[in-house]
Structure P
Amino acid sequence: MRNTTVSTTSVNTSPEKRGLALELMRCMWRAQETDVSVPRTDAAASVVMATYAENAEVLRKTLAAHGWPGYRLVGERAARAAWYIAQYCSDLNLQEQALRLMERALRDDDASPEHYALLADRICLNRREPQRFGTLYIPDVDGRLVLYRVSEPARLDDRRHALGLGPHAVYESELKAWDAGFKSRS
């Protein structure tokens, strides 16, 4: 696995690329700040939606100009920010475009397999189709996390392994431990 603490300037030092990296990270930070600071009301929902729409536009322009903003272009932190924008935008076409470009970057070791799997599964969820990599869990009626439907469950670990991910049982155990810790702090 890659070290995700690499600075954005250690990969590409051109001012243009640093500016792009900072813009992507600002989008992610703005979205995260909006998520935690805006009250959960109908009126406030428009603020959240506007923030995510602005971020999606930044990503759309980035994809058109550069393809997937991978590690070599913007560094690992900003590549993570680009994934975050794609993961949480409401534009399915933009998500699909991002996934296609990320797949190319992944073949060149210029993108995260985890981010690819998460975005691929999010797209499946948005299409109401079974997921491929078993990364998405949804709450049941009692608030417990349950695995969202999986395509060909018997081959799940094969697909994860082909992408360079660990076994699903390990992922599930770690996710549920994190969730239990989160709920105990709430």
Structure Q
Amino acid sequence: MLEVKKINSILFDREQHYLLQQQLVRTYDAGIITVSLNIPGTNKQLPRYHQFFQAIIKPRILQFLQKNNINYQNMQQIYDHTGDYLIIVLPTNSNYLNIKQLLLNFETTSQTYQLLDFDVYNQELQTISRNDLNVEMRKCYLCSSPAKLCARGKVHLVSELLCYIDNVIEKEIEQNVRVK
């Protein structure tokens, strides 16, 4: 029963995200980028995930945007049953395909960034997909198969995926502490 309650809370929060996305796209007449951690299962609010997102991921995303001259009009940060969620409102008439390509390139630069889910939407709130750029599907963390196929086929245990994710996060947090 507790698991069903968590799933319902996650679904409700995702719906709230979508409503906020609609409002921001209408208000600014512009597309958006959304960023979240790609964590399987229903426990997306672990303190280490939140710490990782706040201390490491968010600052690096802001650096990435600045380095690539991607300005933004507004940024909304949410922390709910889905974990950390960032909505970045782009300038009107941005090149959404180019931004998506830059984000895909960024995602492939390290194991850390592969944990992120970047979505780009145009001002009609249509997703700019990997398919739009003729880029292959996201790969599974544990094997070279497309992640969606592994997820649908339940090829890996959630515990195996979470162990991999936790190891990547722990390594990144340790490296970040050593650098400071």
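Observations on the model:
- Structure (P, Q) behind the derived value 13.0, 35 of Rg and Dmax of the Cα atoms in Å, for residues 17-88 alone: Q
- For -15500 (helix-only ellipticity at 222 nm (-39500 (n - 2.57) for each DSSP H run of 4 or more, over all residues; to 500), calculated) the corresponding structure among P, Q: Q
- Calculating relative contact order in percent (Cα under 8 Å, 6 or more apart) for structures P, Q picks out Q as the one with the greatest value.
- Comparing distance in nm of label points 7 Å out along Cα→Cβ at positions 41 and 81 across structures P, Q, the highest figure is found for P.
- When percent of Cα pairs over 26 Å apart is calculated for each of structures P, Q, structure P comes out greatest.
Any read-out appearing in this document is the output of simple, stated calculations on the displayed coordinates, not a laboratory observation. All values derive from a computational prediction rather than experimental measurement. Cβ atoms are built from the backbone, for glycine too; each structure is taken alone.
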